[in-house]
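Just below sit the structures, each encoded as structure tokens.
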Structure P
Amino acid sequence: MGHKVHPYGFRLGVSRTWNAKWYADRDYTALLTEDMTIRRLMTRRLANASVSMVEIERGINHVTVTVHTAKPGIVIGKGGANVEALRQQIGRLTTRKVKLEIKEIRQPELDAVLVATNIAQQLTRRIAFRKAIKQAIQRTMKAGAKGVKIQVSGRLGGSEMARREWDKEGRIPLGTLRADISYGQVHAHTTYGRIGVKVWVYRGDIMPERQAPHEQVAAAGGA
């Protein structure tokens, strides 16, 4: 019991890739600190823009920051003003040339981080946690998910004793590597303490690309 693996770390290199793509030898700690500072800036500046993930890719003298958001209009701003201001702020944190890309999330109901953020906002507004969970599950399943599980833990409803409650619908095959699992963990800051919200969304399987028969023969011949 208790040996739980992060769904993303478990699938790295199989059905998922890294959120930070770069390699460093001597400057590793400096670049890692820079990454964390950039992510903190994004979280603070784009708190209301429904940002799910920030990807950072580094070249020799450039940094590409990709923001995945359900509200690209808020991130871009009027005439691209917000994007330019954000690019300049990131530029102050690094000595490299900064490139900022915005990617729209077409179905926010299938993104676990956005679902968890929505529930956390409702809990902050003192909406009953069971109602928030039920509605989120219904919306996610309606959007085409094959399974969803939502767990909240803390002083639920303002009770003295912290506890954990969860609900699920459909399948959540966490042990299957090809399963496309979206996972999100968000904290709701309420007047009676912090409540943790975890969401798992099963969006179907990512099948590995199959080789054509003649490619398989060529590969076998080469071996």
Structure Q
Amino acid sequence: MSVRRLSADQPDAFAFAEATMQQVSWWLGKYPESRKRSAVIPILWLVQKQEGWVSEPAIRTIAEMLEMPPIRVLEVATFYTMFHLAPVGKHHIQVCGTTPCMLRGSEALIEVCKRRIGRAHAPTPDGKFSWEEMECLGACVNAPVVAIDDYYHEDLTAEDLEARLDALARGESVAPGSARGRQTSAPEGGPAVLIDRALYDGSLGQKLKLPNLPEPAAS
């Protein structure tokens, strides 16, 4: 993960699709001409949405559009792991292997990926799947976490991941979020504190006979 290089196999050229170019124009319109380089990240993302990955010709095209050296665009593309520098499968699986996720079972999820998909960063022969281990996905409280395409799947077991891969292989969608039904980052089983509705509807003050606050003085 520490070294990110462009794929050895590159297309001859890159061109924006008409629909993508409309979105590019919208992003460029958010910045003054002298600051249009600020759009480099969203434009890289639009390229990836169009092509599935970011190629060297695409980097040069973006650099020319934004009037910046190609190396500066390359620096951005190689810094952020959200950008794929080589072709990936239709469904790309990113497994967090950092300490919180490891302690909660991510090693079992990695074994599922190795067995079901194969070598990291290499799409399956049918092009449906690829996977990689990530340094941190930033959702440690719901570990272990896997990003499937653009969405997080949390509190996973190996069986949970197997079921999601089975569904995707059948062409079905999979719902993101906690496999345990956790509400955002609340404790498993639901919130345990500050759940009395009287704390929020005003009835607690009446029950405790709290004095009414005086009206503020007119200024």
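So if we calculate relative contact order in percent (Cα under 8 Å, 6 or more apart) for every structure here (P, Q), which label has the highest result?
Sorting by relative contact order in percent (Cα under 8 Å, 6 or more apart) in descending order puts P first.
With volume of the Cα convex hull per residue in Å³ coming out at 202, pick the structure among P, Q it was computed from.
P
For distance in nm of label points 7 Å out along Cα→Cβ at positions 34 and 130, which of P, Q scores largest?
P
With FRET efficiency 1/(1 + (r/R0)^6) of positions 50 and 122 (r between Cβ atoms, R0 = 25 Å, to 0.05) coming out at 0.70, pick the structure among P, Q it was computed from.
Q
Looking at FRET efficiency 1/(1 + (r/R0)^6) of positions 90 and 154 (r between Cβ atoms, R0 = 30 Å, to 0.05), point out which structure of P, Q has the largest value.
Q
Throughout, read-outs are computed from the coordinates displayed, never taken from laboratory work. If you're wondering where the values come from, they're calculated on a predicted model, not measured in any experiment. Cβ atoms are built from the backbone, for glycine too; each structure is taken alone.
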